[in-house]
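Following this line, the structures themselves.
Each reported figure results from applying straightforward, stated rules to the coordinates on display, with no laboratory input. A quick note: this is a predicted structure, and the numbers were derived from the prediction, not measured. Cβ atoms are built from the backbone, for glycine too; each structure is taken alone.
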Structure 1
Amino acid sequence: MDQLAPDHFSSAAAEEAILWLEKYQAALNGHRNRLAFEKDALVDSLKVVYGGLEAYLGLKRSFHNEQLAQLVLNRTNLHKVVKQNGMLLRKMDPVYMYPLKKNGRAHFFASVKQIGNNHMSTLVFNMLVIWIMSVILYFLLRYSVLQKTIEFLGDLKRKV
């Protein structure tokens with residue numbers, strides 16, 4: 001990496017960088033081809049399940065919403081990668097990104113939440129949070145914690 005700095009740059013370093021980039025591009029092309037093959041296999045299995053190409057296309061027309069796809073995949077934004085605080089942030093296809101935080105916080109449209117090293121579906125995570133908050137609020141209301149807190153603070157104010 002130090003060889004790529006302007007003051008240490010040489011033709012040998014350039015050749016080495018080009019070779020590395022070509023290997024990386026080949027690996028990415030292999031990965032893209034594998035994913036395309038898997039997608040084609042999935043589409044073929046859906047065609048078999050639903051009774052042919054026309055039935056599959058009818059299903060896709062019935063359930064695919066182009067405006068929603070553009071919103072979720074952020075296709076209208078011209079800047080696919082932005083530099084912010086010295087980091088490159090990907091803005092394209094946010095629905096496919098994994099969250100960066102490990103405390104349950106995630107970007108909008110995240111399909112999973114991460115707690116520690118564990119991934120959890122956003123729906124399951126949100127339902128758990130709602131249930132936990134409901135239980136906490138139940139006990140706060142059941143034992144009049146809010147009323148007692150207000151009375152305690154009022155007593156402190158009167159003493160001062």
Structure 2
Amino acid sequence: MNSDYNQRLETEIDRELKKLPELTAPATLTARVMAQIEKRSVLPWYRQAWPAWPKPARVLALGAMLALFGGICFASWRLYHGPEAGLAVQTMAGWFSGLAVIWNALGVVAGAAILTLKKLGNVFLIVCLAIVAFNYFACVGLGTVAVRFALARTRRNQLQL
């Protein structure tokens with residue numbers, strides 16, 4: 001589009017929007033907002049937002065969270081580098097060995113399907129795709145007719161009442 005046209009359009013829209021009167025809030029809105037603010041201010045400190053907590057509580061909570069995070073990191077590092085890690089890896093490998101067999105079988109089936117499709121030729125694939133597309137559009141069309149028919153009967157029944 002033309003940038004001059006865009007500039008004129010923007011100027012015209014801005015001018016029209018500035019002509020509109022200021023909107024006023026409904027009278028009940030102020031009371032509801034003030035009630036919510038009052039309700040939140042009387043909550044106990046631990047139910048309020050983090051900045052509203054007393055400073056000692058914030059310091060203690062932050063220290064506890066840092067200690068917990070550090071403990072989790074240290075335990076993960078020890079578990080990974082400890083002798084139990086090898087046992088855990090072997091156990092998990094046993095769990096996933098069945099999935100590896102299934103994945104290999106699916107790969108073989110997919111390879112056979114691709115080889116079969118290559119041998120059948122492009123004409124066969126195009127005909128199959130045309131049949132699928134025809135059936136899809138037939139289902140959509142018949143579904144549309146059925147819905148319109150059902151809605152028409154519903155409207156007829158409502159008019160008769």
Structure 3
Amino acid sequence: MKNGQEKFFLLLAGVSFLQMLYFWPLMPDTMASHFDGMGRANGFAPRSGFFALYAGLIALFFLIFRILPRLLGRLPDGLINLPNKEFWLAPERRESTFAVIEKQMVLFGSATLILIIVTMQMVFQANRSGAAGIPGKAMWVLLALYLIFSLIWTIHFIRRFGKPQ
């Protein structure tokens with residue numbers, strides 16, 4: 001049975017593909033695909049290439065945040081970079097350590113998918129409306145929130161695997 005975080009991650013992956021299916025027929029043949037720091041379009045791509053890249057990103061994120069964490073436990077300890085790894089990878093803690101890592105990666109992956117879905121929504125809306133770009137301030141706020149989340153997540157992860165009591 002999948003836990004709530006896993007279900008949420010899978011839901012977000014599904015939302016991204018539904019987003020692609022919905023917007024595909026609504027987009028122009030050539031789409032604004034790159035934007036400067038102010039949100040102005042400064043790069044364009046064929047619709048098919050843009051959507052292929054989006055689908056490829058979602059597949060890559062699924063691999064990185066969902067599949068790879070499940071495979072980490074099969075790696076030799078020498079290939080794993082973890083603070084205090086001798087303690088955390090001891091046979092009696094190994095399974096629970098990798099369960100925590102998998103859970104944390106799914107959480108980070110969900111935040112990453114939210115970033116991508118919201119960004120793509122802005123791109124789709126700009127292309128659909130014929131706007132000259134995306135809301136630059138909104139994009140900066142979104143990036144700042146993702147950076148803050150990443151920092152908090154990293155601190156939590158390092159503390160979780162800090163020196164054992």
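Figure out for me which of the structures 1, 2, 3 the number 1.1 belongs to, where distance in nm of label points 7 Å out along Cα→Cβ at positions 76 and 108 was derived from the coordinates. If you can, show how the numbers build up before the last one.
Values: 1: 1.1; 2: 3.9; 3: 2.4.
Traced to structure 1.
Where is distance in nm of label points 7 Å out along Cα→Cβ at positions 28 and 116 largest, in which of 1, 2, 3?
Values: 1: 3.5; 2: 6.6; 3: 2.6.
Structure 2 comes out on top.
When distance in nm of label points 7 Å out along Cα→Cβ at positions 12 and 124 is compared over structures 1, 2, 3, which one is greatest?
Going through 1, 2, 3 one by one, distance in nm of label points 7 Å out along Cα→Cβ at positions 12 and 124 peaks for structure 2.
If Cα extents along the principal axes in Å computes to 80, 63, 30, which of 1, 2, 3 did it come from?
Going label by label, the one that fits is 1.
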